[in-house]
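**Q** Right after this note come the structures.
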Structure 1
C-alpha cells in the first residue's frame, strides 16, 4: 500500500524556538552593528569636543541632509532588492532584471538629488556656508555611498553576511578617521563633514570587487524589465513617504530649533537626539536584518507570522524598558562621557526622549507588517498622519516648553501611533 504524501505541519513553532531564532540572528549581526555604533560614538565625540559650539548640530544636520538623498535608494530600492533577489540564482534572467531595475532607479534618485541641489541649494546647504565646489563634491559622495549600499544589499540578499559585515566595519571606521584628520589639519567643520562622506563612499571600490568575485554582478543587456521597475516602485513609494513625512520633518525641525534658540542651545537637544540615534541604529539594524526578512518569508503563513509578532513584542517590551531605564539612571555620567561636560545640562531632555523611543520601537515592530506585505497605501497614510500629528504637537508644545517641547511632542506622537497600531493589528497580537 503506497505511503500517503506528507503534509507540512501547519502548527506554529513554540515561542522558545521563535525567540531562539530571533536572538541567534541578532547576535550574528552584532559585529556590523557594533562597528557602526562605535563609529557613530567616536564621530559624535570628535565633533562635540573639536567642532566648537554647534558642531554636533552641524553633524546631525549633515547626516540628515545625506538621509534626504539616500532614503529613496536605501529604504526603497535596496529593501526591495533584498526581498526579490534572495530566492533567485545569481545570473538568471529574473536576477538580472531586478539588478538592472535597481541600478536604473538609483540613478534616477541621484538625478533628483542633483536637481534639488541645483534648483534649491539655500534650504538644503545654507547652514554649511559653502560654495558650488562643496555642493558638487557632496553629490559625488552621495553617488558613491548609494553605490556601496546597493552592492551591500546584493551581498545581503545572497547570504554573504561575512562580506557584508566586513564592508560595514570598514565604512564605519573610515568616517570618523576622515573627520578627525580633516579637523586636525585645520579644516572647517563643513569641510570635515564632506571628507566624512567621501571617505565612506570610497568603500564602493572594495564592495564592487567582493561582489564581482562572488559572481553577484552579472553583465546586463537589453531593455530594463517594466515588471521589475513596478515591483521595486512599490517599495520606492513607501520610501518616498518616509522621506517626506519623516526625514524632511526632522530636517525642518532642526532648522526651526536653530532659528528659535541658536546653534549652542540646540546642541543640548541634539546631544540627546544623537544618543537616541545611536541605539536606534542598533535596533533598526537588528530588526531589518533579522526580524523583517523572517516576517516577509511568513507572509503566506499567518499563524506563524502572528506567533513571531507576539513573541517579539513580548520580548522587546520589558527588555527595552529595562535598557532605556538604565540609560536614565546613568544620565549624569552618560552625556558628558559621550560628548562633553557642557552637555550635562541636557539631562532634563532625556526622560521624554527615552519614553518616546520605547513607544517608537514597539510601533516599528507592528509597522514592519505593512512593509513586509507591501501595503503601500496604508503605509503612506500612516506616515503622513504621523507627520501631521507631530507638526501640530510641536506648534503647541515648543512655544510653551522651549527645547523640552521637541521630545515631549515625539513621545505624544508615538504614544498615539502605538495605540492605533495595537488596535489595527489586534489580530496579530491576540
Structure 2
C-alpha cells in the first residue's frame, strides 16, 4: 500500500511540474487557435468545422477548442483554460486581443479603390486569356501540376497556379478552394512589406542604404545607431531575436501577446554588429512596419499607403494585410490574397516593377533584393529567399521566392519567364518543391 501511495504521489508531482511548465503555453495554443479560426472564417469564408479539422489539426493547436463565436469574434481555449478572444474589424482583418484592449474604440480603416475594367488577368479580373504556346508540352505540364495534389495526406497542396510570359498556363485547386478563396500567405507577407520600401525609395522618400531608424536615440553611444534600413531588410541588424514557434519565444510572444508588435524587435539589444550575423526575424519585419508608419503624418495615410501604392493599384483587390491592436500592419505574417493575386505580386517583380506601363519601383530594386545577404549561405536577399547556392538543385539559380509557413510560395524564375504559386498546409518536409519546379520547367521547351 505504501508503494502505491508513493507511486501516486510521484505521478501527482510529475503532473504538477508538467502543468507548471506548460500552463503558459496554453496562452499561445488558444491564441493561435482563436486567431486562425477567426481570420480564416471571416476572410476566407470557410466553416469553423473545416478549419478545426484541417488548419488547426496540428500538434498542440488541436488541443484547443472553439468556445463561442459571434458575428465578428471567436473565443477558444484548451480544456476551458486560457480562453482567448479574437475580434474582426472592417478593413483591418482580425486581431487577437488582450484583456486591456478597448473594444469600443473607433478605428480608422484603409481607403480601398476598386476600378472595374474589362481586362483579363493579370491587369484585370475579367477571366484569363485563352492562350496556347507552341513550345509548351501541356500534357507534361498538367502531369506536373496533378502530381502536386497527389497523396494529400502527405503533400497537403491546396492551390497551384503557373504563369508563363504573364499568362496563366495551369491552375488547380483542392476541394473547398477556388480562384476566389483568399489564402493566408504567412511570411510571404514579409516580401509585400519589403516591396513598400522599394516603392518609397523610388519615390525618393527614403534611402535604404543610409537611413538609420535608431539614430534619433538620445543615447549617443547606443550601438543600434549604426543599423540601417538595409540591415533590417536583410535580417542582419545584429539585434537579438528568437524565431521559435514550438516554445514561448520572442516570435510567439509578439504574435499572440503583444499589443504593439512593432516594438518587439525594437526593444531588443544588439548581440553583434550589423552584417556580422544573419538571423531570420519576424520581429524585424514588424519593426519595419512601425518604421514605415513614421514616414507618414497621419495614421490614415499609413493605412492607405500599401493599398494605394501597390495592392489596389495592381488590382489585387482580394489582398488584405491585418493590423495589430496598436494599428500596425502585421507585415511579418498576416497577409491574405487569392492565388491569382499572389501570382500578380510575383509578376510585378518578374516585370521589374513595371505594371501595365507604370513603374512602381526601380528595376534596380530587383538586383538589390536578389543579391545574397552575407552569412545567409546564399539563401536570403532582402526580404526574399534565393536559390543562389542551389537549394533547389534542378532549378535555375536565378529563382527567388516569397516563402511562408506551411509551404506558401510565390516562385519567380526570370530566366524561364515563370511565376509559380503553390499554397498548402506543409512545407519542405512533405512537399518536394525541387521536383515540382523541375517538372514544370521541363514542360516548357
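Read-outs: derived from the displayed coordinates by stated rules, not from any lab. Quantities reported herein were computed from a predicted structural model and do not represent experimental measurements. Cβ atoms are built from the backbone, for glycine too; each structure is taken alone.
**Q** Consider the structures 1, 2: one of them gives 23 for relative contact order in percent (Cα under 8 Å, 6 or more apart) as calculated from the coordinates. Say which.
**A** The correct label is 1.
**Q** Tell me which structure, out of 1, 2, gives 0.65 once FRET efficiency 1/(1 + (r/R0)^6) of positions 141 and 413 (r between Cβ atoms, R0 = 35 Å, to 0.05) is calculated.
**A** Computing FRET efficiency 1/(1 + (r/R0)^6) of positions 141 and 413 (r between Cβ atoms, R0 = 35 Å, to 0.05) on every structure in 1, 2 gives 0.65 only for 1.
**Q** Where is distance in nm of label points 7 Å out along Cα→Cβ at positions 245 and 325 largest, in which of 1, 2?
**A** By distance in nm of label points 7 Å out along Cα→Cβ at positions 245 and 325, the leading structure of 1, 2 is 1.
**Q** Ranked by FRET efficiency 1/(1 + (r/R0)^6) of positions 69 and 357 (r between Cβ atoms, R0 = 25 Å, to 0.05), which of 1, 2 sits at the highest value?
**A** 1
**Q** Assign the value -9500, calculated as helix-only ellipticity at 222 nm (-39500 (n - 2.57) for each DSSP H run of 4 or more, over all residues; to 500), to the correct structure from 1, 2.
**A** Answer by label: 2.
**Q** Continuing with the same structure: To which of 1, 2 does the computed value 24.0 (mean count of other Cβ atoms within 10 Å over residues 157-164) belong?
**A** 2
**Q** Out of 1, 2, choose the structure whose coordinates give distance in nm of label points 7 Å out along Cα→Cβ at positions 125 and 285 equal to 2.9 when calculated.
**A** 1
**Q** Could I ask something else about it? For FRET efficiency 1/(1 + (r/R0)^6) of positions 293 and 341 (r between Cβ atoms, R0 = 30 Å, to 0.05), which of the structures 1, 2 scores highest?
**A** Of structures 1, 2, the maximum of FRET efficiency 1/(1 + (r/R0)^6) of positions 293 and 341 (r between Cβ atoms, R0 = 30 Å, to 0.05) occurs in 2.
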